[in-house]
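The following blocks contain the structures, represented as structure tokens.
What follows draws every value from the coordinates through simple rules; no lab data is involved. Being a predicted model, the structure only gives us computed values, none of them experimental. Cβ atoms are built from the backbone, for glycine too; each structure is taken alone.
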Structure I
Amino acid sequence: MSEKITAKDEGEMLVKLADAYKNINEEIKKVIIGQQEIIDQLLISLFSRGHCLIVGVPGLAKTLLISTVAQVLDLNFSRIQFTPDLMPSDITGTEIIEEDMGSGRKSFRFIKGPVFANIILADEINRTPPKTQAALLEAMQEHKVTAGGETHTLQEPFFVLATQNPIEQEGTYPLPEAQLDRFMFNLWIGYPTFEEEVQIVKSTTSTYTPQLKKVMDANEILAFQNAVREMPVADNVIDFAVRLVGLTRPDHPDAPEYIQNWIDWGAGPRASQFLILGAKTRAALQGRYTPQIQDVQSCAIPVLRHRIVTNFNAEADGAGPLNIIEKLLQEEILS
């Protein structure tokens, strides 16, 4: 049984994490131009032991970003292209019959699927049926795969980045709200600026091949994840996070009128947990020993965006989840 780390050890770990974060950024920038906010949120999710759902049109380097992060962190990377004919066993693995040539006896042997890696890119997760989606989401939650009555533990750390294309929606299977709730962050990747796109074109149409250095390994990541969990949080920061999540619920006694009018279902307790975990990790990456309310506010949009269900009234008024969260944050700051 592992012992609880001391305050001194925790402080040293957090200092190392802040330094490592700078080095990780330097390495990633050799390959990825721009998208700093997305990079930060991915790293926050990873060191919080969370998963990300990322939305963006094709060609915005989603796959390249994740493979680069995996390389810099010295982690195994696996990409799964989700299609309508993909079966759960294509992800988790399958059992095959194996015959012993000496004795002639036959037995089952489990062949591990692509989910047995540290970082999984689930490309276009909404293009596969719910049964296959559920297989991945179960692995995300339990960090285990069961086949033939036997349980197989996944490698740690285990991080899933699932992508969705916001343009093509024909023949897709949108994730139910209960499954969306499994993702810590919902990130939207936008187009690069003119200057960034110029740099992208220059760097990708030449013979330049960046040499990436490994900044840390799996064991160090697990240690940093534990250090983040040990970080103390002031009661007022937790109160702010819980209050913010509560105000997204239309039946909350203090919910504003627009929340009651625009939202059918608000965020659940998992949102409050992820807000605090994200705030802790953000503080740690910036070299601070405890999170502030600003850290919670910074994580609010990616945590809440996929956890509130708007209705027809919101659509008629042109109010989406992003607008509602921003409006709520502005009012909560002043309250």
Structure II
Amino acid sequence: MSISYRKLGRTDLTIPSLTLGTMTWGDQNTEAEGHAQLDYALERGINFLDTAEMYSVPPKPETQGSTERIIGNWLKDRGNRDKVLIATKVSGRSPNNWLRDDGSSTTLTRKQIHEAIDKSLARLQTDYVDLYQIHYPDRAFANFGSNHTIFRDRRGTVDEVPIEETLSALDEVVKAGKVRYIGLSNETPWGVSRYLHLAETRGQPRVQSIQNAYSLTNRTFELGLAEIALREDVPLLAYSALAQGYLSGKYRDGALPEGSRKRLYDRLQRYQTPGADAAFNAYFDLARDLGIEPAQLAIAFAHTRPFLASVIIGASTIAQLKADIDAAEIAITPEIEERINAIHLLNSNPTP
């Protein structure tokens, strides 16, 4: 299998099965490095870019919006807006009050969505984005770093903005021509179903994709969202296919490479859970048996799922980006699938 191109949901957009992730640009990566990655990815047939108003990461006032600005400068310099598809995101509920002019915490109100899209368009130096995604819900939910396999009743813990208000605001920015299509990220089966129901009953925009974490060590998407993705034509844009680098093997046996995200930021504790090392090591051993790099096994697995639209790949170097793109050439045979599933059954979803 190699990079393929398919329709995104029920839209007229054709996207590649690998997407260029950009969240490191502006902190871990310089603008020049971001531009080099953009040039290389486009040469390899990857014309779909994913960013967010929050990036770069880790989120902080000093670098917020830098990734969109880097992309915008590249678009202006190359004059190639018509050759790429751009996806960005509006932040859900968070205390990150530096994103809003009035210093408010972020929520998915009509006012904040209009402010966010206008700022993103200015940074990107474009009149529209192709896909505008809710980065994470407004309601309390099992978010980044939370164990998605343990349910906790979070109802009533925050004064959440109704999805009806959020979707109505998204309808307005679509009608204004600022956004072509909308999508969700870090969502649950209930959340996706609610957005779909409201779109159908109110004649508002239909969500066209779900951007959630998905990897060899986090297959929770398969538990409820995979069926929605297939039956409702709302496919997965998979992020963290490498478990933020853990599935590459670079942190094996406590290694801490110079320049790595774990060494720079020390915020990957979600991958240091009970059972995680056993799962990582089992997949590393399988990759060795197959004669391929662990990172390529992980990307190839995500790349071959039937509910997938595209795997979002991110790299800090061109060499890493090349290896990630080359992983699309690796086939997951029935025999390899069987061995992966055997490991999964013994080490199910240890990382969120």
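A value of 5.0 was computed for distance in nm of label points 7 Å out along Cα→Cβ at positions 61 and 285; which of I, II is the source structure?
So the calculation was done on II.
Please state which of the structures I, II yields 2.4 when distance in nm of label points 7 Å out along Cα→Cβ at positions 93 and 237 is computed from it.
Label of the originating structure: II.
Out of I, II, which structure matches 2.5 when distance in nm of label points 7 Å out along Cα→Cβ at positions 37 and 141 is calculated?
Structure II accounts for this read-out.
Given -11000 as the derived value for helix-only ellipticity at 222 nm (-39500 (n - 2.57) for each DSSP H run of 4 or more, over all residues; to 500), which of the supplied structures I, II does it correspond to?
It must be structure II, since only it matches.
With relative contact order in percent (Cα under 8 Å, 6 or more apart) derived from the coordinates and found to be 22, which of I, II does the value describe?
I
A value of 20.5 was computed for Kirkwood radius over Cα pairs in Å; which of I, II is the source structure?
II
With distance in nm of label points 7 Å out along Cα→Cβ at positions 101 and 293 as the yardstick, tell me which of I, II scores highest.
Evaluating distance in nm of label points 7 Å out along Cα→Cβ at positions 101 and 293 on every structure, the highest lands on I.
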